[in-house]
Structure I
Amino acid sequence: MRIIGIDPGLARVGYGLIDSINGHQKMLDCGIISTEKNQSEGTRLVEIVNDLNELIIKWKPDIAAVEKFFFYRSSTTISVVQARGVIIMTLAKLKIPIKEFPPMQIKLAIAGSGKANKQEVLEAVMRELILENPPKPDDAADALAIALTGLFQ
């Protein structure tokens, strides 16, 4: 089974792709889709859609795992929700089944505690995927944790 994990954002969308064969997980790719702040919001959303399309066509995941967004008071809240919306739309358009997980559930599935810190989650991802070096940047590492959660759940 091939899974793409996605950590939504407007400036940076983290993605991580894993294969699971006979109970063994392997990282295939991870990184970020980044958009420029000086572009219009609409242009940035189109860039996310186009780049995500390319990733889906290249890797052909069986399912997608996407972090659920919980509202908090921030100037970026609406932009992140809009980015998440175009991500969900793109996956649906490409007929990729979607699993959604809140941050606490991801931490619990990966590190064994819903209150795990970033370092604990990172160490669990590295252990599960047998990685010698931490995936960079943080958004990509988070996306791998989301992908693993999609596999475990």
Structure II
Amino acid sequence: METGLLHLHNLLRWIILVLLVLSIVKAYTGWKSNKAFSAADKKTWLFTMIAAHVTLLLGIYQWTLGRFGLFTFVKPEGVSMMKDATLRFYQMEHPVMMIVSILLITLAHGMSKKSVADQVKYKKAFQYFLLALLLILVAIPWPFREIGRPLFPGM
């Protein structure tokens, strides 16, 4: 079961990245072309937030009960979490950066509900989505990193 949840968590990464890029493009074009805020923009931002929150739930499971989980992983004697790059990444860096990025995605979606000028909605959402995308790209365990995982594990 754990392997399946990890693969689902990985698959949702790609969905979030695609939705984030789409949300960034929609926010940027809406902001720069002075478009009126539309229901399609709101739905795109909502789907981005939903995908991020589902991935967060799977990630919290992995963080607490997964292979390197806080409650399941027994560190070898004499090993410090902060000195071990793999443990530090999976137990500290990755979860914290992802939680912050999901907070930014939630704030961006929240702009769709605010009663402010459409250009302010687009601009703020663009900034939040862009920061979230940058954080996610830094926090993903890409294959070229020391702590990396395959792009599509199990395939």
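All of the numbers you see were taken from the coordinates with simple rules; none came from a lab. What you see is a predicted model; the values in this text were computed from it and never measured. Cβ atoms are built from the backbone, for glycine too; each structure is taken alone.
The figures follow:
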| item | result |
| --- | --- |
| Origin of the value 24, 17, 8, where semi-axes √(5λ) of the Cα gyration tensor in Å, for residues 67-122 alone was derived from one of I, II | I |
| Of the structures I, II, the one that 30 was derived from, the read-out being relative contact order in percent (Cα under 8 Å, 6 or more apart) | II |
| Structure with the greatest value (metric percent of Cα pairs over 28 Å apart, set I, II) | II |
| Computed 1.7 for distance in nm of label points 7 Å out along Cα→Cβ at positions 35 and 51 - originating structure among I, II | II |
| helix-only ellipticity at 222 nm (-39500 (n - 2.57) for each DSSP H run of 4 or more, over all residues; to 500) from the coordinates reads -15500; which among I, II | I |
| Distance in nm of label points 7 Å out along Cα→Cβ at positions 11 and 43 - highest-scoring structure of I, II | II |
